[in-house]
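Below you'll find the structures, each written out as C-alpha cells.
All of the numbers you see were taken from the coordinates with simple rules; none came from a lab. A quick note: this is a predicted structure, and the numbers were derived from the prediction, not measured.
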Structure I
Amino acid sequence: MEEKKGVSRRAFLGASVASGAAVTAAGALGAAAPARAAGADRIAFVTANLVAQVTDWRFELAQWGEQHKKTVAATDEAAWRAVCAEIASHGFKAVEVWEAHAAPEVMDKKRCAAWKAALDDNGLQAIGYGGAFGRKTVDICLALGIPQINGGMGDLTPDLATALCKETGVRFNLENHPQKTAKELLDLIGGGNEWLGVCADTGWFGTQGVSGPDIIRELGPLVRHTHLKDVKAAGAHRTCLLGEGAARVEECMAALKGAGYSGWYSWEDEPEDRNPFESAARNRQWIAARLK
C-alpha cells in the first residue's frame, strides 16, 4: 500500500488492513493460545515505541503513515533481531508487535518463522499485535503465536469481526484514540462480546481530556488489554515518563485492578524527539511497582 504523507496514525490504521499479501498457509497453524502471566510479569514493550527509529528519533505524529512505510522497508531479519535483543536487554520478557515490524505486505511463511525465532532466541513472548484487524494480520498472528490484535477494525462490522475471531481464535480489542466516552467505544464493537473488547490507551484518554479511570470502570470486564502511556497535557499527544503527566496512569491502573483486570500491561511511548529505550527500564519498573 502506498501511504501518503500527512496521514495520521488513526487514519492509517483504519486503512492498512486492506493492503499487503497474506501469510501463506498460516491458518493451518491453528488458533493462538491465550497470553497469560502473573503480577509484575505482565508487562510488555510495544514496538511502535520505535516509530522514530528510522529518522534518528525525530518525527511528527501527523506523519505516522510515512514512518510506518519507512519502518516496513527498514525491517529485515537483522533489524528485527536487533530490536528484539535491545528490548530484552532492558528487562522485558514480552512484546506487542507493531504492524510495521511485521507487515502483511512483506511477511510470508519464511519471514514469520525467522521473526518467531528471533523472539524465542531473546526470551520474548509476543502477547499482542498492534495494528489493523483483518484476515491478513490475523494470519501473521497465527504464525507468530499472538492471541490478540489491538488497534482498529477497518471496514469490518462487529458481526464480521466476531466471525473472523471465532474462526481463527484470535481476539480483537479496539484501541481508543478520538473516542471520549465508553459508549463511543462500545458502539464501534457492537457492545462487545467474548471476542471483541477494548484496549484502553491511557495516553489518548489524557490527550482527549477525559477521565480514563471513569471510562475504564464503565467498560469493566470489556477492557481486555491496556496501553500504559502518559502525556504532558490534554489537547496534544506529547508523551512523557509514566506518572509525570496528565493521563492519571496510576489511577487507571487502580481502576483496572478494581474491574478484575488480568491482562497484560503494554508500555507505550512513541516520542517524537527522543529514544524511548532511554526510559524503558525506568517505566517498566514504575509499572511493576504498582502491580505488587
Structure II
Amino acid sequence: MSSYIKPALAAFAAYRVAAVVFPVRVKSVRGWSALVTGAAGSLGAALCRELAARGVTTLVVWDLNARELEQLSAELRRDHPDLRLHARVVNLADRQAIYSGAKDALEACGGAVDLVVNNAGVVGGKYVTENPDEFDKLTFDVNTLAHLWMFKAFLPAFEKRGSGHFCNVSSMASFVGTAGMVAYAGSKYGARGLSEALAHELRHRRSPVRVTCVCPSQFQSKLFDGFFVLGNLAMTAEYVARRAVQGVEADRELVVLPQYLIPTLPLMALWQANGFLNMHGDNSNPMATWSGGAHAQQIFERMGAAARM
C-alpha cells in the first residue's frame, strides 16, 4: 500500500497547483449585480470594465473623486448601454457613510447585491515616524475597517437570499511588510486576516456566501507611481482585475498575483521565523523612488485630512 502513497501525493499536489494556476470556473458573474469601491482608481476602473464585459447587469460604483467617478460612469454607459449603473461618492473612512450607501445600493439592486468588491485603498509611503497620525488612521479606516463595515452592511442580505460573494483586495504586502509601508502593510495584513476569518466563519455556519481575497504585488497605478521591487515587473491593472474576477468565478479564497509568487509563500514565513532577512542584510526600500505622494495627498484631503505629507 505504501508504494501508492508517494504517487498519490504527487498527483494530489499537481492537481492543487493546476487548480491555482488554472482556476476552474464554477459559476459566472453574468447577470449579477455588483458593487465596487474605489471604482475610479486604476484597479477599480479595470474591475468595473471587466465585470461589465463579463455581463454584469447592475453595477454600483463608489469613489471619493466625483469628477473621475463621473468620467468612469460616462465611459461605462457608452460602452455598455444596457448596464444599470449607480454612482455615488462615498467616504470609506466614514462608517455611517458606508451604511447609508449600502442601504441605497441594496435598494437599487432589488434588495441584494450579488458581489461586493472591497477594492479601495490608500498609502502614506513615508518613514513610520514621518507619516502624520491622521494619515495612518485613515489608512486603517479605508484598507481594513471599511471591509468589516461592508461585511456587516451586506452579509445579512446575502444570507437572507442564500447567495453572495465578497471580493476583498489586499496585497502581497500582507505577507511581507517592507520599508516605507508600515501602516499600509499592517492594514493589508488586517484586510487579509478579516477575509480569511470571515471565510472560515461562514464555512462554520454552513453559509452559502463566498469570500475571495486578492493579493497582488506591484501593478501599474497612479497611487504607486515609482514603486519598485527588484526583479518584479509591474502588472497591468487589467490583468489583476481579470484574475480577480476569475478567482470569484472559481470560488477561490485566495488569489496571489503574479502567480509565480505562490510557491514562495511558505518560504516567507520560514525566512521571517529564522531571521533570514536580518542575517542577509535586506535593507531595500521599494518606496524610495515612490512618486505617488501628490495623488495620495489628494485622497487623504478628500477624506477630510488636514495634515500634509
One of I, II was used to calculate P(r) over Cα pairs in 20 Å bins from 0, in percent, yielding 32, 57, 10, 0; that structure is II
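When Cα extents along the principal axes in Å, for residues 75-130 alone is computed for each of I, II, which one produces 31, 21, 15?
Working: I: 31, 21, 15; II: 49, 28, 18.
The structure behind it is I.
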Value -11000, calculated as helix-only ellipticity at 222 nm (-39500 (n - 2.57) for each DSSP H run of 4 or more, over all residues; to 500) from one of I, II, is from structure I
